[in-house]
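These are the structures in question, set out in turn.
Nothing in this text is a laboratory measurement; each read-out follows from the coordinates by a stated rule. Computed from a prediction, not measured in an experiment: that's the story for all the values here. Cβ atoms are built from the backbone, for glycine too; each structure is taken alone.
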Structure P
Amino acid sequence: MQIYPILLGYVKSEQRSGKAVMKLEDMISFIKQNHPEFKIKIDQPDGYRELYDAINRLINEDILKKMSPRKTTVEQPPLALKYRICKEDDEDSTGLKKEILKLNRAFSLEYYLSNPKQYLQDKQYIQILGDYLHQEEKPLLSINELSYQLFNDEKFFKGTDESHGEAILRNLGLTYADLNCYYAYEPFIYHLFSQTNQTRKTGLIIENKDTYWSFVQLLSNHAVSLDIDFLIYGEGKKIISSLRYLEFLKIDLDYLWYFGDIDREGVHIYFNLREAYPRLNIKPFISGYEKLVNHTFDRILNRTPKAQAYRKEDAKDFCDHFSSLYRDRIRNVLDKGLYIPQEGLSLAGLIQEYAYV
C-alpha cells in the first residue's frame with residue numbers, strides 16, 4: 001500500500017463531510033492509526049519523502065492547496081502545516097465522468113471517477129492501454145519492452161520508484177500479468193557452497209566487493225567453522241532491489257545474514273532489506289561484525305565522507321543484537337557519524353578467525 005491512495009481516500013471523505021481545512025498532523029495521525037505498516041516508516045527519511053510526494057501530488061491535482069506556506073515542517077523538503085480542500089467543478093466533472101464510464105471494461109474506474117481532473121492528465125496513456133487490452137494476442141514481453149512498444153519509452157513503467165506508468169496501472173486496477181509482461185530480475189553475483197545432504201541452508205549478504213571475494217577465498221579453500229551455503233555480493237544499496245532475484249533462482253534459505261560496513265549507511269541498508277523482504281527474516285551477521293570490531297579496535301576511525309540517513313531507533317535495534325561490549329562500541333561509531341569499513345577484516349583475518357588449523 002502506498003501513502004498517496006490512503007491520503008486521497010481520507011481527503012475525499014473529509015471533502016464529502018464538508019470539511020474545508022486539513023492539518024498535516026491530522027493526515028499523519030490518520031495514516032498511523034489506520035495503516036500500522038506506516039506507524040514507524042512515516043517518521044523515517046524514506047517514509048517522509050513518500051508523504052511529501054503524495055501531498056504534492058494532491059496539490060498538483062487541485063485537490064489540496066497550501067495555507068500559510070511559511071509555516072512548514074523542520075524536515076526537508078518542507079511541508080506546509082495546513083491545507084485547504086479544493087472544491088470540484090461539478091459541470092466539468094460530470095462530462096468527464098460520463099467519458100470515464102465508457103472506458104475498457106477491464107479497468108477499475110473508481111479512482112478516475114473520484115479524480116476526473118487526473119483522468120484528463122492520464123487520458124492519452126489510458127487510451128493506449130485500453131487499445132492494447134482489446135488485442136486478442138499479446139506477446140510475452142518484459143516490462144521495459146512493453147513500455148517501449150506502447151509509449152516509445154522503455155522506462156515508462158519502471159523509471160523511478162513511483163513512476164507515472166505504475167501509478168496509472170494502479171489507478172486502473174491493472175497488474176503486469178494483465179498485460180502479459182514479466183519482471184526482469186536484476187541479478188546479483190553469488191557463490192553456492194551447499195552440500196546436497198544438508199537440510200538447512202544459510203545465506204550471507206556481503207555489502208562490499210573485496211570482502212565478498214575474501215569470503216569466497218575462505219570458503220573455497222579452507223575448512224571453516226562457518227556454515228555458509230549461499231554467499232551474495234550485495235553491491236551496496238543495489239541489493240535492496242536485486243535480492244528479489246532469489247525468486248528466480250528458487251533458492252529457499254532457512255537463515256539469511258547481512259554483513260556491511262559499520263556505519264549509518266550499512267545499518268540503513270540492513271533495515272531497508274528487512275522492510276522489503278520480511279519473509280526472509282534477515283539478521284545481522286553478529287560474528288562478522290564482532291570480529292571486524294576486534295580487528296580495528298586500535299584504529300583511529302574516520303567520519304563518513306558524506307551525510308548518511310540515520311535513525312536512532314534503528315541504531316538501537318541494530319545494536320541490541322550484540323553483547324554490551326560490542327553494542328557500546330558500535331553505537332558510539334554510529335552516533336558520532338564514524339565508520340568502520342568491512343575491509344578492516346581482511347582475508348588473513350578471516351582465515352585466522354574461522355579456518356581450522
Structure Q
Amino acid sequence: MTINHHTKSIFSVLILLTFIQCKTPAYKMNYQENYLSEADKAIKQYTIPPYLKVGDSIMIVAPAGFLTDSTEINQGIELAKSWGLNIKLGENLFKRHNHFAGTDLERENDLQEALDNKNIKAIWCARGGYGTVRIVDQLNFTAFKKNPKWIIGYSDITTLHEQVHRLGFASIHATMPGGMRRATPEAKETLYKSLFGQDVSYEIITNPLNKLGTSKGVLIGGNLSIVMSMLGSNSDIDPKGKILFIEDVGEDLYRVDRMMYTLKRNGFLKDLKGIIVGDFDYKKEENILFGGTHREIILNAVKEYDYPVIFDFPAGHIRNNHAMTFGKKVKLESNASSVIISYK
C-alpha cells in the first residue's frame with residue numbers, strides 16, 4: 001500500500017483522537033453515568049416554584065366545597081398576614097351553588113385568574129369537599145408553566161396536586177384557611193417553613209406494623225380516594241421512582257381495600273419506592289367488622305413489594321396536619337425505633 005501525504009494526515013488525526021480518548025478521564029466524557037446510581041437516575045425531582053418572601057401576594061380560592069361564611073377563613077388570612085404576605089380573595093370565594101363554592105364556571109374563573117396573575121406567588125385553596133375534578137380539565141396552565149407558583153391544600157385539592165405533578169411542578173399538601181381555626185402550631189409552622197424554603201424534616205415513633213427499610217424517591221400523593229380516581233385520566237401520574245403518601249377520612253374499610261387493589265391492578269403500586277400512610281380517621285377501628293385495620297389492609301395489598309411502608313404520619317384530616325412538599329426528593333428511613341423523612 002502506498003502512503004502519500006494525504007494518507008499520512010488522516011492517520012495522524014486518527015492517532016491523535018485515539019490518544020485524546022485514552023487520556024480523557026471517563027467522568028469528563030460521561031459525568032452522569034459515573035456519578036449517579038441507577039436508582040438516582042430514575043428520580044426526577046419536579047420543578048420547584050419560587051419560595052415566598054415577605055411582601056409577596058397569595059390568592060385564596062375555593063375550587064370545591066362552599067364556605068359557610070366569610071369568618072371561616074379569617075384565621076387563615078390573619079396567619080398569612082402575620083407572615084408578611086398580601087392576600088387577594090377570589091371574586092366568587094363566598095358564593096354557593098348547591099354543594100359547591102359557586103358554579104363550575106365561577107370556580108374555574110377564580111382559579112384561572114390565580115394561575116394567570118404573575119403577581120400571585122401562591123394559590124391557597126380555602127377548603128376541600130368535592131368539585132375540583134369538575135373544572136380541572138377546563139383550566140389553562142400556559143401562564144402557570146411560565147411562572148410557576150405554589151398550590152396549597154389537601155383532600156379534594158389532591159386533584160390539583162396531581163394535575164400540576166403531571167406537568168412536572170411541585171406543590172404543598174397542607175392545612176387550608178378553612179381549617180386554621182383548629183390547626184396546631186406544628187401544622188402552621190411546617191406550612192410556613194415549606195412555603196418560605198426552610199428545612200423541614202420529620203422523625204416519628206415507629207409503628208409495629210411498619211415495613212422497615214430505606215429508600216429515596218419523589219414524594220407524591222394525597223387523598224387515597226382522589227389518587228385512585230385519577231387513574232387513566234389526564235391527571236394520572238407515573239408512579240415509578242415515587243414515594244406515595246396517602247390519607248383519607250370517612251371511608252369504610254372495604255372501600256379502602258378496594259381502592260388499594262384498584263391501584264395494585266393498575267400497576268400503580270409495584271414501581272413505588274415506598275408508602276407513607278397518614279391519618280385515616282378511625283377512632284374505634286376495632287369495632288368495624290371487616291377482618292383487619294386499615295394498616296393491615298394496606299400492608300396486605302403491598303406485601304410482595306420490597307419497599308418501606310410506614311403508618312401514622314401526622315397528616316390528613318386532623319388538627320396536626322403537617323405540611324408536605326410534593327414533587328421534591330425525599331429519603332424515607334424506617335427502622336425498629338423511628339421513622340425519619342428528610343428532603344434531599
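Source structure of the calculated read-out (helix-only ellipticity at 222 nm (-39500 (n - 2.57) for each DSSP H run of 4 or more, over all residues; to 500), -8500) within P, Q: Q. When distance in nm of label points 7 Å out along Cα→Cβ at positions 181 and 317 is computed across structures P, Q, the figure 1.7 traces back to Q.
Each of P, Q could give Cα extents along the principal axes in Å, but the derived value 94, 50, 35 comes from Q.
The greatest value of relative contact order in percent (Cα under 8 Å, 6 or more apart) among structures P, Q is that of Q. Looking at distance in nm of label points 7 Å out along Cα→Cβ at positions 173 and 325 for structures P, Q, the greatest value goes to P.
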